[in-house]
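The data blocks that follow each hold one structure.
Nothing in this text is a laboratory measurement; each read-out follows from the coordinates by a stated rule. All figures in this text were calculated on a predicted structure; none of them were measured in a lab. Cβ atoms are built from the backbone, for glycine too; each structure is taken alone.
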Structure I
Amino acid sequence: MKSKVHFYYNWPRENLLRRLSPALQKVLIYDHRLEPTVTDYFSALPERIAVEAGESAKSIASFAHLAEQILPRVSGYAPQEIALIALGGGSLGDLVGFTASVLKRGVGLVHIPSTYLSAIDSAHGGKTALNLGAYKNQIGTFYPAGDILCIKALLDQQPEENLRSGYGELIKIAMIVGGPLFHELERARRFDRDLLWSLLPQAIEAKKKIVAKDPHERKGIRLLLNLGHTLGHAFELERNLTHGLAVQHGLDFSLDWSRKLGLMKNRDYEKSKAVLAKNISGQRPSIAAERLAALLRQDKKATKNENIRFVLLKKPGRAIVKEVNVDHLVEAAVEMDWAQ
């Protein structure tokens, strides 16, 4: 199923939200922090469930609790008559997407991302994921939403930290595809909300093209989207960083290692680092070497022979997946002061 992405500068009319899906029974599941927004703009959807968002929402317990709240509201309806509408960031989208994929063996799904990070990345491509203890994103499905609404008036409500997080993912996809998207970031003087909104359609289209070539991550092509994520996930867990900022630090490490391995020329390295510096600069996060090794061995990209599939960059537009030994990766991180 192909997702339809809709862009709105201001809030769409409520009757559009009513017509959003042909489903007879729609259930809005939203981040509880968006209660004022729901009150103002979602009166057309009376069935609503508030959720405590964040990584803690991506758990088996949270899924079970949500399903128990949904089932009485959809009793008597066939799967094709039901749609779940997710209003929130990436963690809520993962939870609702997973729930939609297994509830009655699959019901309708609509994403309304409330953060630029989720509007660029997690709302698209169909991946859903739950965590199990320290094992991040190890339980999940492929289940694309039927419709995705990107609303600037909603996205612009987010604080500056979330804007920087969104840019982390935007820079990542720009590094992968290169070309006009990367050049736009090179030319930009300021990374503000208006620039991010203007580049959002390009970023989404770039991700969709990669996903279309490898929708279920069987050919290795979709692994390119993990650029910056291997160390990024470790920083996210250990340093409590937002996902996009953690990914940018992971991307920074990937650039350093790509040059150290002789894959990246100095000119491409310097212009890539200059783009990163426009979003965040300052002290890099660090992690204990033993802890990093343990997290890497839990990563879903790890293989049985103590290796991990890691994304490196030859230049913007030429990312490659290389199977590397976990211990060698950790040694490189220590040598370059990313771990100790």
Structure II
Amino acid sequence: MFRIKKRTRITFLFLLIITPFVLSIIPEAEGYLDIFIFAGIYTLIAIGLSLLMGYAGQISLGHAAFFGIGAYVSGILTVNYEWNPWACMICGIVVCIAVAYAIGIPALKLQGHYLAMGTLAFGIVVYIIFSEEAAITGGPDGMGGIPGLSLFGFEFDSMISYYYLVWTIVIIVFLLSVNLIQSKTGRALRAIHTSQMASSAMGINVPVYKAHIFVYSAVLASVAGSLYAHYINFINPGSFDVSFSILLIIMIVVGGMHSIWGAVLGALLITFLSLEWIEATQEWLGTIFNKDFNEFETLTFGGILLLTTIFLPEGLVSIPDQIKLLTRKRKESKL
């Protein structure tokens, strides 16, 4: 059963608290706080996907659509109707719940590649709606003027305040998800992942559990979308295309699909790679070889995904266990 050691909890919270202060005293890392905010937003989606894919065994290639729905509901209601951003966030959740049930109930009857294709088609359809309904969404030009968040008169108008807001929500979602895993629902999800037929024979209502976890993951993506929209104050369809759904899958595979910690680790690593390190490396290579490396990001993520699935199928989170196993084998070989 999934347990969080007290030392691990304290260390994680301590690192989150001191990160802004550490970054502020390192000139070269000043812009990293912005990336940590995006990493926190993406972590919310990755946690939901970890539960859906790693624990329930259901594939989704369309979660960028729920991310976009949350962002656009917040953007449209605040810009066009001047609603309170928090009320808009709740509306985004309600819309995503309705859409997730409408899509999930029929789609989750599929399995394997068919389920992947079904969710992929859903993501493409939503992306087309974002792009073509320019009168509502702004179309390819996007939608600007989205207001920031405030609470009881306090404006989250600085990176450090938004950082603590995002990661506080991440911690709450993390704890809720851990409790979910340790509950009867979590045991049912793991049973469904192992064998849907055996789960049904044991009295587990497989369609209901699959639909509920799909909706839960969609809700987390919606919250992330609203936080994203109110942070950058601008959204366009390009942020919610199929490639972003694939990037989310890479996050949980690299971090560890069967672990909530893996979702956090994978989201942090892949966010830094996609927003900072890959771009810097691409520019460096272009300067040395005087050539454009346009496909460098695709090659990098493809290589990382390939190496992870071959050598670390349980993700980076399994490295400590792998080290312990190797150490034990060496000790046994010496005896």
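A value of 2.9 for distance in nm of label points 7 Å out along Cα→Cβ at positions 56 and 168, calculated from one of I, II, originates in structure II. Quick one: helix-only ellipticity at 222 nm (-39500 (n - 2.57) for each DSSP H run of 4 or more, over all residues; to 500) came out at -24000 when computed from one of I, II, so which one is it? Considering all the candidates, the number was obtained from II. Suppose you compute relative contact order in percent (Cα under 8 Å, 6 or more apart) for every structure in I, II: which one lands on 14? Structure I accounts for this read-out.
Suppose you compute Cα extents along the principal axes in Å for every structure in I, II: which one lands on 70, 55, 46? Of the options listed, only II reproduces it. Among candidates I, II, the computation of FRET efficiency 1/(1 + (r/R0)^6) of positions 256 and 288 (r between Cβ atoms, R0 = 25 Å, to 0.05) that gave 0.15 used structure II. If you line up I, II by mean count of other Cβ atoms within 10 Å over residues 72-79, the top spot, with the largest value, goes to II. Of the structures labelled I, II, one was used to calculate distance in nm of label points 7 Å out along Cα→Cβ at positions 8 and 224, giving 3.3. Name it. Of the structures listed, the value fits I.
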